[in-house]
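K.L.:
For reference, the structures are reproduced in the following blocks.
Derivation of every value follows stated rules applied to the coordinates shown; laboratory data play no part. A quick note: this is a predicted structure, and the numbers were derived from the prediction, not measured.
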Structure P
Amino acid sequence: PGWLFSHWEGDLTGDTNPDVIELDSDKNVTAVFTKMKHTLTINVTGEGTVTQEIVAIEAAMHTEYDYGTRVKLTAQPSPGWLFSHWEGDLTGDTNPDVIELNSDKNVTAVFEPEVGTVTGIITKGRSGPPVAGATVTVLRNGTEMDSATTDAGGKYTLSVPAGDSVDLVASKNGLAGTRFQGITVAEGETVVADLIMQEWKISGESTLPPSLIINGISPGGILSGTVDVNVELEGDFPARAVYVEIGAEFPFYSSKENPPYLFNINTNRYPDGESFLYIIAYDENNNCVITRIPVIIDNQEDSGPALTMTKPVLVIAVTIGDDYHIDALGRLEKSNDFGDKGAISRLQKHLSILAAEERSVCLVGLRWEPEFSTESGFIEYNVYRSNGPDGPWQWLGTAFEAWDEAYEMYDTTPQVAPGVPSYYKVVPFSANGVEGTGMTAGPVIPLGRFEVNLVSPEHNASGVELNPTLIWSHNGLAAQTYEYDVYLENPLMGWEAWIYLTTADSSETSVQYDTNWDSYFELENNGQYRWDVELNRAVIEYDEYTKAISYGYKGRYGSYNGPFVFTTKPADE
């Protein structure tokens, strides 16, 4: 086997086979055979090469191996690719592998790109509900690689080429577009990239999200002292606002709404080590672009002391029953639960709150008093969260700026959701990131959405008594106490009376207008008046330092269907 007859030599010539020879004398005949030759065809699917190496069958054989030659094939993937398997006359995923050439052979080496995973949640607005049905597309150098659609919870998951820088672009009809720029994922790694989508400001105009041009910092760069970072937008609209933060997706401290977008970042306020720069920007049509640039902070400081924190941490879970967009939040002033009334407004303006119910916002605020002097070696506080009392602990960021003589931090991670317990740890650190002993707090369990609607007197009701009973309702949210701030006014005269009610009875949703009201004024016959439940909330206090509040008003204040206007009865009735 493996040989072919070629021709006769000697006293018989030619290649006729069989042939006849006449023995009229001594004869000498040589039959000449040649080794059969077989072709090995190598194909490649994907990106890579295949090397071939002859493997000898027997040491004594001639150096020319044709039929029966064994060839070792070695698949060598190109950078960013993985060998998957063989197809054709060689199967399996052994690499290298050997094939024997007893006939013509055809082998394909299949290579697949190395991939990582990107997953995240898309929300409508900085503090809004999940966006279902949005398309998220992976772009590599402008070429579409893959796409996915967000589920009912706004979540998506995509495979991306490992080691390559890619962009994610989210789109949905009626919403401005969003880009997460410059994501690099290692093979087998999973990266979380949460996206924010806004309602467009100019209907019918471009929703293609812009790109960022960043000077003063590069991926993997070493930062020390004060760093100047310049940010520009490249797209269909001018920039409207840019926000920057180090070490957390919490752009709470550095924001600019007018060019030039030059940020002076003091890295001494952050612990040394691996970190990242988080940048988010909006154009004038609310198209958004986000990026996260890995950096290393190295201020070469001597290690400081391990400090012990003793001040308790106030933890308040806040649910706000409305959609809040970035442009609507400037008017928001909630309560004195946090020292600075504008703090939640700033928070919602810049942060992504991902797990709230539909038409609501959900976050947790932490507040504590300062206790360390600069002479103690104290630099700032690290804040961590967990869904269990023993961790694992997720770093939220560095709370370094005091508001109203207190430190504050906010948890806006996707894990914050109604009915889900959260735990917190606040830890002081000194030079070179040396952490001391902190304080833990929790659990705090956010409440669900609280919705209040007016019932009676109905809107545009007439013939109303001069001392009417005002009735409202809510959506049945369970709480320990319910608080309502009810007002009644004469719009023409500018008179306004109000009453503040606190009750543990969820069914107590009415009050009579009488002299117990602050700034009481008498109603007149045939008079037109307006009323509403202006400020209302449901509250659960878990302990002295932990509580949950659900605000049940729309916009800055007021019930969901109010205010109502009514006319009192005529004088002769």
Structure Q
Amino acid sequence: YQTNFNYKNFNTDTFSLKLIRFPKGYNHFIFNINLFDTKAVKILSEIINKNSDKNITVINYKNIDLLPEFNDVKTLIQTYGKSKAEQELAAQLIFGGIAAKGILPYIPKNFEYKPLKTKKTRLGYTIPEEFLMDSKFSNKIDSIIDDAIRRHAFPGCQIFVAKQGKVIFNKSYGYHSYARQIKVKWDDLYDIASITKIAATTIATMKMVEEGKLNINQKIEKYFKDTHIEYTRIKTDTAIRIDTVNILKLSVRKLKKMVNNKDTIRLNDSTIVIYDTVYWKVTPKLNVFKRNVKEMLMHRSGLPPSMPILRYIMYAADTNITLPDSFKIDYGKYVYFDTLKNFHDTVLYTFNKYFTRKYIKDTASLQIARNLYLRKVYEDTLWIDTKQIKVYSKEVFMYSDVNPIIVQRTIDTINNYSIDKYLKNKFYNSLGCRTIGYLPLRHFKRNKIEPTEFDKYWRGQVLQGYVHDPSAALMGGVAGNAGLFTNATDLGVVFQMLLNGGIYGGKRYLKSKTIRRFTDYQEGTARGIGFDKGTKKNIIAPSASPNSYGHTGFTGTCVWVDPENQLVYVFLSNRVHPSAKNWQINTLKIRQKVHQTVYDAIKQSTK
């Protein structure tokens, strides 16, 4: 499977052939030869042979006697027909979806060639019958999804299933919204919510460990230059310290030192009272910097479930604010300016304190949603507040969005650049995953991205292309707990790479022992490091093996890898559109039912 390619058709007349050009910026040129006109073949072969320095692949359909015309071509694929199936197989062979094992029935005169056998290196496509599975299982999936859409569990979805490195099911259903205006296509993008925790933060951590940049058992204070925490939330205690001193028994130097910056009262010629005010805070010994990455990815760090973001998303909670008449305008409304900064204690939750409606350089550049930006001063304030989060000493499981956000912050600090860039450089780009990444509106049109919730209370809009999760939104859409967008196929590629032991497309991305270390059950918990496991408590098929690993997402998504059955399952939906209160995807157990249908088909094949 490979998504990042372009193609151009041309006619077989000699005039059109002479206009063929090799544009810059492309690394692979493919020619489909389906010609019987000798003159046209001569012209085409001359053009191709003159550009033999380029990476050119020629696919010759059926007519084997044409092969001598392309002796200078580095890669030549010959088929014995030109049916749709043969064309599809030729395409898969080019991209590594299948292996080349065939031989020519005869060798044409003057044809110089060296037989080449290749290995399968990427996802290929096949029919379920190859694994003795009844393809009618797809009809059952259709029925489950059609019923779910009819019941408004979600407006549409994408489902991807690969077995033993071959895609056996890849289908889109429904529409972007219940308005039924735009159909879901295979390359549309979904907000995958908490799957970001493993498809971004965890695999980045795995790579950082292999590169020797990160030790997951080391307290993260090692990786931060500034670990100082100003506990602004803890009230300062005060006390008056009083000392009675006999001045006759002290030297002048010592006496000066004792009374420096302090108040005194003279009682008599030999005695004075020294007094001053002492301020102190009782600060906790345990803080975020005292925890390690492993504890955080396993959600056993003692960090609370949520980030300290309530004041931002509940800014409109206080509607009974009294302001001076000088700030009133028509219709009893108010307008606020930076000059009201001294009024901040009263106007605590007003919109303009935290946000602006437009980009302002050096003042409000972090975008949260369409026409909504966080003021720069609060970017730092959010991190200051996060450092002050109470950390519980008892090491028990507590699912938390704070954990992966702190891990992501650690990775960014070590690399000195964003996790977004790191993931693209180390994984997504070379995997050919064109759709996966943060901040999708930088690369895709809005109508290619599925909408999520109509956020009435905070952002005041239908979220489309902006991350649904509020914590990730306040971090500009790039966060360790959420923020990734992708289609089902690209997400399937990432997890096929993990199932392959870290190899995809002939390139090693991770060591197999690293993958086992993170995906195996950890002592004292039913989880891996970052990964959920195939326990009955999770949203997974009952027949999935206990060694399965993956994650679910709040927006109505999941991904599961089953090493025992060599299965990758991806389900993406926007069940939170238009309201996150819609939990029918869970009550109807849609994701589990679809997943189980695949296992039922596998079971039938073994009977």
Structure R
Amino acid sequence: MGTLTKRDPQYILIHGIPQILSRTSSINLDWRHGAVLALAEVILALSKCDIIDDKIISSDALHGVEQLVAKAKNSGHFRGLGGELMWCAFLKMIEFASLAHLPLHSSPVVAEWRDSLEECLVHKEASVRERAAITISAFLSEYYSKDTEQCKILVQHFIKGLSGNRTERLGSSLALGSLPAFALKGYTSQVLSAVAACSTCYSPPETVTWADCRKSALKALSSLTLTLKVATSEDEDGNTLSKVQTELVYDCLLKGMEDYTKDGTGDIGAWVREAAMEGLVVPGEIEEVVEELIAGLRDTDTRVRYSAAKGLGRLSARLPKEMADEILAFVLELFSPGEPDGAWHGASFALAELGKDPPLPNVPHGAELLEAIPRDDPLGLTHYTESETFPQIAKKAVNALAEHLQTLPHSSLEAVCATLVKVADEQANSKRLSLPLLRSLEQIIGSGALGPFLSLDDEQGEISLSSHILRIVRQELASSPSVYKRMAGAGVLCQLLQAGVPSAVTKGCLTQLAILLGCSASRVRTATAALLYEALLVAGEESFGSSVEAALSLLAETDWACSDVSVVRVSRNAFCKHLGLSIPRTAPRPT
């Protein structure tokens, strides 16, 4: 309808709008939904046309637009299954009416639309909340740009909503992230503090699983950094971000990357991490950068136009899709009839750059990464599930890491070992990370990259790397009876046995493995016996003495999957005697 309106605006003005308005109250959901959307497109298109009497729409049509929301509410059009569709359509109409500058500034309908926006921001449907957030920016810019008191009330209302229930937090964060700069004047610090608190809220306990609220708050922070400029001096105020506020934003984004919350549906923390990563790639000065590059496409010098096009291509490849689409729209506008030949030439350069898909330079092991994650997999690999992607990605990643570690000097490798222990301690007993951490440790130790440090003994006042790893495995196995964690722990312990660790660590590993050989889970016993057989076979008599042959025979001949645990434990105890280990005792149950 918007395109047709530009062809004959007078016909649409005289004949089209009355027919569209009549269908906005139809009993047919499709008719009234389509009519409201068509009305929005027509109003915006008419505002861009040259009308003879300089009016966008007639007085009667304007009066009809004012009554639309009230009529829809009275008719119950916002209830039931079609309510979501109708709200989204009316919100789009309010947005386009604002962009078209409809002369409603002194009309009571402005307050009615504001109340409707507040209602939609706490709607149960996410699509309605998101549509309302998009609308509120244009609405406030047109009808409240000079009403500072109403802006103050709205901002305080949204700040209060950030500490409300789940829906209120989602809507309020969306709204604050969409507010125009003038509405934030004088409240920048309060808004940032409130949104930052919402983005890192994990208490009370019921809010831990509200990952969607934290995601929405992080997106709001990213939007606010685009709306507000970074202060260039300490005494600058108004709509600017100070150094402290900028650091607060980045602290929240970095903390969001550590969100690994899980619930019954899976890894919901991924929403927060994704929002944090998207926010981190958007610098605060991005709008100014894009404006300068677009201006460069109009430059009289061909070399400047080409450089600007290259810059836009590189920038858009590293931005979220929505922002990249906006850059493309800016470029396409340069093909307008009023633009000079140089702008057309620069826009052609830019389109060529935006259409390229070059690989990023200087990516270590880039070929291996492309092999691990192919774009078009003939086997239909979707990369959506851990079971499909983890084995091959982990294998490639560990191999690449091992190769890199072997090239590091001794001091750097020592720092890597310290960091590895630190991360393991920080993520101890983490539901999300402890199991992958054990699996990764097994592969890293098996690669031999940490060999020089694993063979070191404990020094006075300083614990060796192998002792730290043994302690970490013991803590993880003691904290969780998970079958998968026990099997992963057995893998790490067996890799330590093959790495030539000190005798004290070797004895500790064997003792822990003996406990696993006698546990109640048959899968754990079977897997541990197989891994231990391989470790003893590789290490041989040099590490375990002549009795290793008898221990190997016992491991091979015993049915570790036997349902009778007492029979299995007899073999386990004999295994301990062969290697000179203390026989594990079952801890007495508390009375």
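K.L.:
Computing relative contact order in percent (Cα under 8 Å, 6 or more apart) for each of P, Q, R, which one ends up highest?
P.N.:
Q
K.L.:
Match the computed value -21000 of helix-only ellipticity at 222 nm (-39500 (n - 2.57) for each DSSP H run of 4 or more, over all residues; to 500) to one of the structures P, Q, R, and report its label.
P.N.:
So the calculation was done on R.
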